[in-house]
1. A value of -6500 was derived for helix-only ellipticity at 222 nm (-39500 (n - 2.57) for each DSSP H run of 4 or more, over all residues; to 500); which structure in 1, 2 was it taken from?
2. Which structure, out of 1, 2, was relative contact order in percent (Cα under 8 Å, 6 or more apart) derived from, given a value of 21?
3. Among the shown structures 1, 2, from which was the value 1.2 of distance in nm of label points 7 Å out along Cα→Cβ at positions 133 and 381 calculated?
4. One of 1, 2 was used to compute mean count of other Cβ atoms within 10 Å over residues 5-12, and the answer was 14.9. Which one was it?
5. Using mean count of other Cβ atoms within 10 Å over residues 53-60, single out the structure from 1, 2 with the greatest value.
Structure 1
């Protein structure tokens, strides 16, 4: 069959996007990518056994889409992201009811991810190379993975009505360790972990990356970081296996899975599709803060999973309006990192500890105490959802 669709905005103007088509070939699911032409047309030629088409816009302001490849309209008017103010649903699930620009003050957070230029609410972020030297990457049209992670943790906003990060008062240091193609270099990651703990005295280190096989160098670095008082918070992985990825699976880390808000996003959006996939499976559904939630079906679970946090359909803004929505455990992990920073900032017992292994153990204990069960199966949520409500 020929797969073709033309993408327009509400004014009828063509949109530029990347499409990923998934199809069956020899009993295996395969993927092929294509970009729209100048008229907004996305075409894949003759492909048999088509399953689904996922579309991500090159221009900000539109939902990521997921469509049945066999039922595509000739022309699709792409739904815009909503204009949002105040705290968002993911803030509320975590027990954050209002914006506090000083939240997390006194806590230092390290991030290891793709580099970016700190602008528009991230001017306070120190962007460094693996040797600890400042770097100044180009500003991309859309945020890099690392920029998204840092915005979720600590974006600052000039307006109390505009939603920001979880811990905007925390100090943020990001080390770029990208090896190309969106992957992180494991040798550089190990070096960055130790540097953030030893040289920069980070309390928490967020790593939104992983792999199926263990890496001894990264494990050794995580253990060394604990000796300097740092706790690593790591994404569980976006493959629905019953064992989470490494290094999140190591017991010295906090492994984080992703949940979403039921029925968030318009019809045809990726987040709404994931909500629908989870709908008929009781073990994937739960409730928190009077909101119906679901376990992200693509999130790894089982062995090594410690907690879950919102990670599906999170909106990212760089300025006045949202640019894009994101989904994955990569984005649940920074929410846990930010929330734990809020808890640690208010803990006199934690603040009084020397930089020794007792410090991350205390941080882990405080995180565990903040967790609430949601009704999602224990294999898929671990100790549950951490929230400030349990601290009240």
Structure 2
């Protein structure tokens, strides 16, 4: 079996664009992957063009050595563009292998540790601006069966946080905690906004709310200060969604950056996700994948969570653009805040190429510092999964 061609798509998803890749073979079996990066998607498309000639003629079953060679021969290794492109290729190769063998990816990764995956909800807050509005939406999410909620209460804050802004953010957390009670897990997202001094102030203010973690408190450029922050605060810390590979993760773990590590399958790929999970297990760090992107990344992360004994929690966007259901034959079941692990061969999802092409690339600006971070969905946004089933057909 040989790789014959690569095809790519950029698909508008309102707040970002999904980046998809298809690897075709001379035996008619194809594999799909996702390299959604959040920004600079045109660069991802260009990277696939640069890598295609290196892939054509290779045996798609030789996953590890293909990824090794592509990374080694890139000279400028790492970075979000190359790593995201390699992650999509990684997924597509595993998808092909699973289809050849007639097995889901989790079976190829060592078998199933669990048949359902515990999730925490993101995007439950769409449109909320005030503490009261966040509280109302939080209560609604809990009624829908979600037992863990994450959100960013910091508006347009950047670098330093003024006392008035800190008080407003803490009032939002207090309102949500009061609305949902003490049995619901809460995670507070910072989106890499703050310097060390501000992060310390915020963390101390959050102590009374018994949150599971404070996420990405420091600028990406200040990650070296995470061990300092961790020693100065009592709130557990989480970060790692901007890791590109296992080498960065090793430094993360050795330096003691956080209590939870959050690699993203569309930036790291299946091979390195598993390596990071093993390093985290050996170091006693919680493994909680970042997962805000499209259907293939979600499904791949489910396979990883299913086959990883030390997996803890999976991020889940509980709503999405109304056209997500047009992009693939994705059929994921959710019951009581848990996703049922799929059991179809490979990733278990086939892209609808015509559907994707109906929603071409659109540029989208980052919302984090504009004050409209909760405006992440268009009118008509809805749940993309199916509820209340113990089987996935």
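1. Values: 1: -6500; 2: -11500.
Comparing all candidates, it corresponds to 1.
2. Details: 1: 16; 2: 21.
The read-out comes from structure 2.
3. Working: 1: 4.8; 2: 1.2.
Answer for the origin of the read-out: 2.
4. On the way: 1: 14.9; 2: 19.0.
Among 1, 2, the structure yielding 14.9 for mean count of other Cβ atoms within 10 Å over residues 5-12 is 1.
5. Numbers: 1: 18.4; 2: 15.8.
Going through 1, 2 one by one, mean count of other Cβ atoms within 10 Å over residues 53-60 is largest in 1.
Only the coordinates and a few stated rules stand behind these numbers; no lab work does. Note that the structure is predicted; figures quoted are calculated from it, not measured. Cβ atoms are built from the backbone, for glycine too; each structure is taken alone.
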